[in-house]
Structure P
Amino acid sequence: MIGVGHLGRHHARLVPTIEGATLTATVDLIRERAETAAKGTSAQVLTDASALLSAGPVVDAIVVAVPTADHLRVARPFLQRGVHVLVEKPMAASLDEADELERLARESNAILAVGHSERFNPAIQAALPILRTPRFIEVHRLSGFPERSLDIDVVFDVMIHDLDVIQAIDRTEVVGVEAIGVPVLTPRVDIANARVKFASGCIANITASRISRDKVRKVRFFQRDMYVSVDYGEQELDVWRLEARAGDRPAIEGGRVAVEKGEPLRAELADFVDAVRTRHAPLVTAQDGRRALALATRVAAAIEKS
C-alpha cells in the first residue's frame, strides 16, 4: 500500500479483510502514518517504495494512493517488473501519463485497475441492469471543504467519479461539453457545473462542489417510461415506471428497491485481487480510467474558456 493518507489508510484497513490477500507493506513519506496503517498486521513499514524492488519484486500487487502528480513516477518501476497496480483516481496527471501507464502495463502483461469506487456502490450496481437508454442524467455531488486533494480541482477530485459512471452507462461518443467553474477557497476550481452531450442524444448535467454546507451525492436517470434515482451516500435506489392499464390512463408505480449495502472500496479491492488471481479484466480498466480522465480534461478546458 503506497500512500496511506486520507484514502490510502482505508485501503490498508480493508486489504487484510480480502480472503487470501496479505498486506505486505505500508509506504508513506511520513513514517508515523505508515506505522499507524500497518498496526495489527505483519506489514513492513517503509518510507521509500523502491525498497520493495531492491531485491526484485516481493509483492504481487500494489495500490497507489499518492498525490495524482506522482502516480506515474510511483507506478512505473512496478509495472515494468510485471507487478499489478490499482491506481487511485484520477488515473494520472495528464492523458500522456495515462497512456504511458497503459503502455507499461500492456508490455509487462500486468493488470492495471483504476480506483473509481462509485462504480462499486451497491445502489449503482443495482441500477445498472435497468438503465438501458437514459435521455437525461442529473448529478449533484456536493461536500464540505476537504483536507486533501487540493493539488487538483473539483473536476478531477470529485466530478470525475460521475464522469466515469455516466460513461459506463452511455458508451457512445461525447459530442459536446459546456462547463463553468469558480475558484472560491483555493486557487483551483472548487465548484463546477458541466453539461455533457452524447452521440446517443443523452444529456448529462453534473454539478460538483467541495465548498457546500450540506453533503449530497445523488444521481437521477430519466429514460422512456422510467425514472431512476440513486443516493450514493445512503446506497438507496428508487425506481418509478409508467405502467399501462387496460381501459384506463397509465399509472406511475414503483418506489424503493432493496439494495444490499456494502463498502464500495472493499468491493473495489476484492475485484482487483480477483482480477490478479484469475487474470481477467478488472471492473474499472485502464481504458475506463483514461476515458474518465479525457472527459474531465474536456470539462476543465471548457471551464477555462468560459
Structure Q
Amino acid sequence: MRIYHNIDLFQPVPNAVVTVGTFDGVHLGHQQIFSLMSEEARKTGGETVVVTFYPHPRLVIHPDSKGLKFINLQERKYEIISRCGIDHLIIIPFTREFSHLSSAEFVKRFLVDKIHVKKMIVGYDHHFGKDRLGGHNELKGLGTIHGFEVIEVPAMVINGTPVSSTKIRNALIEGNVRMANSLLGYEYSIAGKVVYGNRIGRTIGFPTANIEVEDEYKLISAIGVYACKVDFHGHIYKGMGNIGYRPTIERGNLTIEVNIFDFDEDIYSEHITIFFIERIRDEVKFENIAALRNQLMVDRARVMEILK
C-alpha cells in the first residue's frame, strides 16, 4: 500500500474505487467496505483508494473535547488498512479551513479533480462535508453530476450486534475485550516503550514489563487482569497483563504491565505490543504480598488455559 500525506503527490489511477472516513477501529464493518472495494476494482482493472484525515476532525472542530480516545493510533490504523489489501491511502491534513468545505466542494476538489473517482463505496451511516451534512442521497446526486457510481454497504451485524466503533469503545471501557475483538476482527492492542517499575514482581516470581503509552489519545481498556499475547521484535509470547494501580503494592498512577511467560530478557527501552484476549478478573487489593502471589499463580493457570 502506498501512503500519501500530500494528495498532490497522488497520481490518478484508472477506475479508482474510493472510500472516505476516519476508520478509527478499522473494524469488520470497515473491512467489509475494503473487501467490496477490492472486488469492484478487480472487475474493471482499477485500484482502491482510501481517503482519511489527520488529525481526527473532532480534535480540530472541538479542541476542548474531554475524554476523546481512539481504539487505534495512526500507525496501527494504517497497518491494518494495508493488511486489508488497499492499494493507496491518502491522508488529508484536517484543518479549520478544510472543515468549512461543503460536501459538494470536497467531492469536486478532492475526489473528482485529484483522484478521478469512478466508484465510491461507503457505509450505511456515511456523512461528510461541513457539519457532516452530506449523506448518501447527496453523494448519489454528486455521482450523477460528476460521473461516478455510489455503492452503499449495509451495517454488518455480529451475534445480533451492529458493528460500530462506538460499540467497540464501550466494550473496551467495560473490559469486555472478547466482544471488542469479535467486532474488530482482530485483537485490541496497546503498544509502548518498556520502562522501569518498582521491580517487586520479580521478587515474587512474576516479573513484569511496564509500558509507557506515548499518545494521550489511546483508549485504554478497563482496569483488571487479562490473558494476553505479546509481540517483541516479531516473536509472539503468551502473557498475563494488568491495567491498574497495583493497590497491594502502592497506590500510584495507572500502569500497564505484562508478565511474559517463558521469557527472561532485558527489554528496557524496547517497544512491545500487548494484545488483549480476555479479561479474567478485577484488580483487587490483597492483605499482603504472599496473598497476591498466590492469586497470581491461580491467574496464570487460568490464562494458560484461555491461551491454550
Structure R
Amino acid sequence: MDAYLVAVGITALVYLLLALGLNLHYGFTGLINFGHVGFFAIGAYASALTVMAGWHILAGFAAAMALAALAAIPLGILSLRLREDYLAIVSLGFSESVRLFIINEQWLTNGVQGIPGIPNIATAFGLDIDPSLAVLATLVIACIAAVLLILRLTRSPFGRMIRAIRDDEDAVRALGKDPGSFKVRVFMIGAALAGLSGAIYAHYITYITPEQFIPLLTFYIWVAIILGGAGKVSGAIFGTLALVFFLEGSRFLRDALPGISEVEMASVRLFAIGLCLVLLLRFRPGGIAGDWTSRGERA
C-alpha cells in the first residue's frame, strides 16, 4: 500500500506541475493551449538524452526546461495573430507534430521503440534511497518552487498585465501596451514547467515511448484546472487533487461491484468519473477554489 500511495503522489505532483503551467497560459492570460503534452514530451526526451549522453541530471533538467521554452516561442508568436479557437487547433497540431517527430527521427529518439534504461533520480544523484522516494522529494521541491514563482509573477506588475490581457486585450492595446511580448513570455514559462515535469517523469518511469505523450494527457490537465478554478494557483492544486482522486478512487469500484466483469468495469469507471465531474461542476460551477471570471485577485 505504501508503494501505491507513493506512486499516486508522484502522479499527482507531475499533473500539478503541468496544471500550474497550463493555468498560467489559460487561467491568467486567456491563452487556449491544447498542445501542453508536446512540451511535456520535449522535456522528457531532452532530459533522458542529455543524461544518457553523460551529463549530470541537473543539466538534463535545465535542457528540458530550455528546449520546452524555446519550442513555445513560435506558439507565443502565433497567439498574436490567431483567435482563441484557432490557437487551440494549432497548439493541438503542435503536440502531434512533436509526437510524429519523435516517432520518425529514430536516429535521435529510437522511434516507436522508445528509450529504455534512463537513470532514475536516486542513481543520478548518487543517493542510496528508494528511487520512488527520490522522485517524490524532487517533485515536492519542484512544485513548491513553481507555486512560489507563479505567485510572485501574478502578484507583480507582470501578473496584472497578463490578467488585463485576458480580460480585455483591446483595452491594453488602447493604453499603448504591447501584449505580444507578455504572451510569448507566458508561453515560455508555462512550457518550461511542463518540460521540467516531463524530465522528472522520464527519470521516474525510466522508459519512454511516443505513446505516453498523447493529447489525452493535455485534456486531463484541462479537467484539473477547470475543476479547481482556472486563474487561481489554489485552483490548480485542488483541481489536480480532485482529478487524481476521481481517477484512482474509481479503481476501487471493483470491490463494491463484484458481479461486473473486467471489460464492463472500464465503462463503469468512466461513467462514475464523468458523473462525479458533472456533479462537482453542477454545484461548484466556478471550480473548487471559486469563480475565475470574477474580477480582482485570483492567486
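Which structure, out of P, Q, R, was mean count of other Cβ atoms within 10 Å over residues 158-165 derived from, given a value of 14.2? Mind showing how you got there, number by number?
Values: P: 25.4; Q: 14.2; R: 18.6.
Derived from Q, not from the others.
Between structures P, Q, R, the calculation of distance in nm of label points 7 Å out along Cα→Cβ at positions 38 and 62 yields its largest number for Q. Among candidates P, Q, R, the computation of log10 I(q)/I(0) by the Debye sum over Cα atoms at q = 0.10, 0.13, 0.18 Å⁻¹, for residues 126-277 alone that gave -0.50, -0.70, -1.05 used structure Q. Each of P, Q, R could give Kirkwood radius over Cα pairs in Å, but the derived value 20.4 comes from P.
The numbers here are math on the coordinates, done by the rules we state, and not lab data. Since the structure is predicted, the reported quantities are computational estimates derived from the model, not experimental observations. Cβ atoms are built from the backbone, for glycine too; each structure is taken alone.
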